[in-house]
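Below, each structure is written out as structure tokens.
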Structure P
Amino acid sequence: MKPKSNIRLSIIVFLFFIGLIIRLDCSIGQSFESLSPTPPMGWNSWNKFGCNVNEAMIKEMADAMVNSGMKDAGYEYIVIDDCWQTGRDSDGNIIPDPERFPSGMKALADYIHSKGLKFGLYSCAGSKTCQGRPGSRGYQFQDARQYAAWGVDYLKYDWCYDEGQDAKAAYKTMSDALKECGRPIVFSICEWGDNKPWKWGKGIGHLWRTTADIRDCFDCSINWGGLGVLQILDKQAGLEEHAGPGHWNDPDMLEIGNGGQTITEYKTHFSLWCMLAAPLMAGNDLRKMDDSIRMILTNKEAIAINQDKLGMQGFKFIDYGDLEIWVKALSDGDAAFCFLNRSSQPVDLDFNWKKMGIHHFSVAQNGFNLWKNEYHVKDLWNNDFTGTSKENLKHRLAGHEALLVRLSNGE
């Protein structure tokens, strides 16, 4: 027989190597930095439902994401925003609302996972959430472990009741907690761009809000808070250098289907978010959307622009006032162009590809050259080819319309 001391030593060595293997597996196979190689796609409860969330509705939304074709189009996260939590128990553990979520969050996460989807929750860096529920300040590591135990895949982290904290330090604390929680969780920084998170968010979060909350209007600004599509777009110009695989600028969630804009404006909203490599988080009632809304949200050619593996954010190439041209470099030498009519009146477009040319580092580095190559031009909303880059692009843009095209090398 081996001496007992040798047996104990063997057990200790065995457990050490098992732990090492587990840690290596987490760090190599599911590292924090590798969790969001393309902008996240999913659905969030806030824009449509606010605090009116419950277990049955969230399950129905997961069902609708699958049945509507959104899952097949790339959407995967079902995220419950504020108001799911009511307090903490005697040990400090966060408590879901027992009336609204009677089965608990683990059972709800299991249901969502059974649909091939992922589950997300909301919290706040302050002592309270924006709706006065318990925040995570002082409980970051405890909350992160609880989220992991429930099966959470995505955390949106707000900035209300911050009580004078340093934003970078506060978000890094929760980031550190998520990195240690034992489960890969995408981290969404939501401090509204007040502290320029694009300058420090990489490595701390996977996406960061760049503006105040979006409102369901195309061209508006609300004095008590909130911006329309155009107002948010204007704040994205110049931020493109900070975006890329695993770290995305977030101009907020989609309002498509909530009734405040026309179908043309919703198409433009979606086109611009795709050009910006923005997270595509739907915010409508997926159970009740009509075909026109579903077709916008599931336009796979537009989504391909957003999800392109090169991971470059589009930039404003030309500003003619009411007419703007945005360009996004794509993999395999392709490029996307978005011609935006900011005006409510029609604009006649007659664009000479060769005359305008392209002078921008991101496109040049990707091998895109309008002078050397001939490109096929495809209208991604009408799903047809409009010609080549040897011909002028002519189109009558309706008020607030965006023409979204993809240029593919004809060689």
Structure Q
Amino acid sequence: MKNHKLINFLLTIIMLLLTLLSVEYVVEHYLIQLMPIKFQFSLPHGLSVTSQSSKQNRIPKNYIAIVGDSYAQGKGDWLLSNDPNANEAFHSAHVLNKLTDRDVITFGRSGASNIEGWVREPIAKYAFIHNKIDADFAKPDIVLAYFYAGNDLTENVLQTKASFIPQFTEAALSDLNAWDTYFAREVKERKVAPYSNQLGNTGWLVRSVFKIIKNEFKANDKVKDETSIFVHNPIGEINRVWIGGQAVGIPDGLQSPSLELNHDETELGLLVLNQSLRYLKQYFKDSRIVIVYIPSVLESYNIASETVSISSIETSHEVLKRNVYSKAELSQRSDEIANSVKTAAMANNIDFLDARPQVKAAATLDKIHGPKDWRHFNRKGYEALSLAIVCWLAEKEITNPSSQLQCTL
């Protein structure tokens, strides 16, 4: 009798596991792109790419890949205003998909430095999908490496001081082998599978359901989904910009082209950018790589005030950072950083696209950030950025737009 009970118990467990695996297979292969935005936080990072709705099928073909930070991920008011129970358009990947009729995916991750956004995230996620989910997943035709002038260099400095230098010493900053070892380690240690000790993709559905249920029952806490985190900035007293021919107030303390960094910090940030770009190109050697210069918030507008108030991230405790600069300093710094990034692109034989003209043209007509999240583009901002990219791709005869576009400013 005991043996029969044990056998029945084991059979029940086996049937349950087989049922769960069957459901998981169906969801992963046929329903993944229908997963609501509010539940996508629960997906393993490697699998989450397949849930994106800016492509025809779960595995993209002949596609464009976006790499970078939260601008590549699509943070901003467009996402905040979306129905969290759907998986609709909310950032440049969707606009590019519509304008080019090509699959577009993003490997972007909020808060990423160039080390993370250009190396760790895209390589770890691509390798996982190709090796563990679908071997037909080819490398992208085009890689758009988003450089966000508002904080990329600062994030580079912070991560290098916190991670690279303690491991390899400051003397190794010019050592290519040290950087290659560091990048390889970053990619290897990036956990993109459902379970940290599991290389495959099996069992993700149970974990995702558990995370969703756990999150739903958190008392007095926000739902941890893609629409839950933003910063509301009230209109300030310093920053004023020209919109529609009028001087309009916008929040103070906005991101600038790394005005808070001194000369040595800027050079360190650019060194990290160069190394990250070199490694990105080395891995995606057959892809057409384009650095897209995305202006910081304050760069995106024609400034009406004589001074600007910036946000400042402390990179050391040695000096107190300024948070107010002249309009002229902002303009000069913008050109300096853009030229430095262009020089890095040329040194690596990579294309460079400066999105500032198209973005600034859009910002003369309306606000392209906020009104809730002033760290990221709203819909108008992402559409302006996408237009700049599509027009550039068409000009270079890299891809043809799916419709007639007005590309002249």
Structure R
Amino acid sequence: MSDKEVGFVSMAGAKASGQAPTVGVGMLGYAFMGKAHTNAMKKLPYMMYPPAAVPRLVAVSGRNEEAVKEAALRYGYEKYYTDWRKMLEDPDIQLFDNGGPNDAHAEPCIAAAQAGKHVFCEKPLGRTAEESKAMLDAVTKAGVKHMVAFNYRFVPAIRQIRDLIDSGALGQIYHWRAVYLQEWIADPNFPMVWRLDKNIAGSGALGDLGAHIIDLARYLVGEPARIAAMTKTFIKDRPDGKGGRAQVTVDDAFVACVEFQNGALGTLESTRFAPGRKNYNVFEINAEHGSIRFNLERMNEMEVMWRDGRPETQGFTQVLVTESYHPYWSNWWPHGHIIGWEHTFVHEFDHLLRAIVNNEPIAPYGATFEDGYRCAVICDAVLESAASGRAVEIKY
């Protein structure tokens, strides 16, 4: 059966016919992130219209054959593999999407780059800066497009904040303070999972949640110069599911003070021990001409205060970021008809596919493997500072 008969158009055929080209996708992992990525790719062609490219769900891979077969059927992938190495040999795949656990980021991404595939990887990029640097070197040497899934860069309100900063409207930035709080392991009887094992995860709340606010700090404020931090593991062991206990080898929480190269001061805090906080990613920027506050749990809004001298503007104003001229909104609904967390991935994949088919840069709005590596350097510095009790200079 030909591509045309099953509704696919090749890159060459698309250029000749004027239709959007397809980009074949091979995905590793099919759980939380696999669902989020697939949902975005299936929405993209008819919402980010006309699409720069149409994702073709070629294959999904995972270790459990029964589960990966079910995932392929559920999500609509053409085939499945139980070995990602075999999947990377598939000539129909141009883009490798890595949504696997953290210990499955480096080797498959490096192999994909060496096979000439473009690479999209969930965060954190690697478990350490050293691992992340090896991944960056591989994609750089291969000359493929590479992107890390820091999807919060693609929240319309956050992109609007970036645009305001770039325009000079805020002026000099003085302060950045950010927290990312969740509650899901606060119960001491919550069982041991891979995210609590350093060998698999690399770190705990730091890499899981803190990486996001570290990336946003770099994206919105600039490069950190030095950092001083503390980490804490509150529950030292967890039920192992076999009647015993397993040691928790990662941080449950961290706090840090950071000085940026541009002179701004900041704070960072992440924990998975904040009862009542579901996905509380909140930051505030204080600057020369005003302040901006954002809360992911109210992601269609931002609070703004401008120091323009008028008494009526001295408090914060809530702005609904849903106007047609706001970032990404021309593809969605009339103003006031809000979007959700899942749609950040639609924007993210659209950005990635445009970069692939038009040979456009991922940066500065998307996070490259360079951004992922730099985030990992900062995460390592947090752990080093916490262990040594002193501030650590950030060196890339």
Exercise. With distance in nm of label points 7 Å out along Cα→Cβ at positions 145 and 273 derived from the coordinates and found to be 4.2, which of P, Q, R does the value describe?
Worked result: R
For this session: Identify the structure, out of P, Q, R, from whose coordinates mean projected area of the Cα convex hull in nm² was calculated to give 24.8.
Result: P
Exercise. Ranked by distance in nm of label points 7 Å out along Cα→Cβ at positions 105 and 129, which of P, Q, R sits at the highest value?
Worked result: R
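Bear in mind that the values in this text are calculations on the coordinates, not laboratory data. Given the structure is predicted, the values throughout are model-derived calculations rather than measurements. Cβ atoms are built from the backbone, for glycine too; each structure is taken alone.
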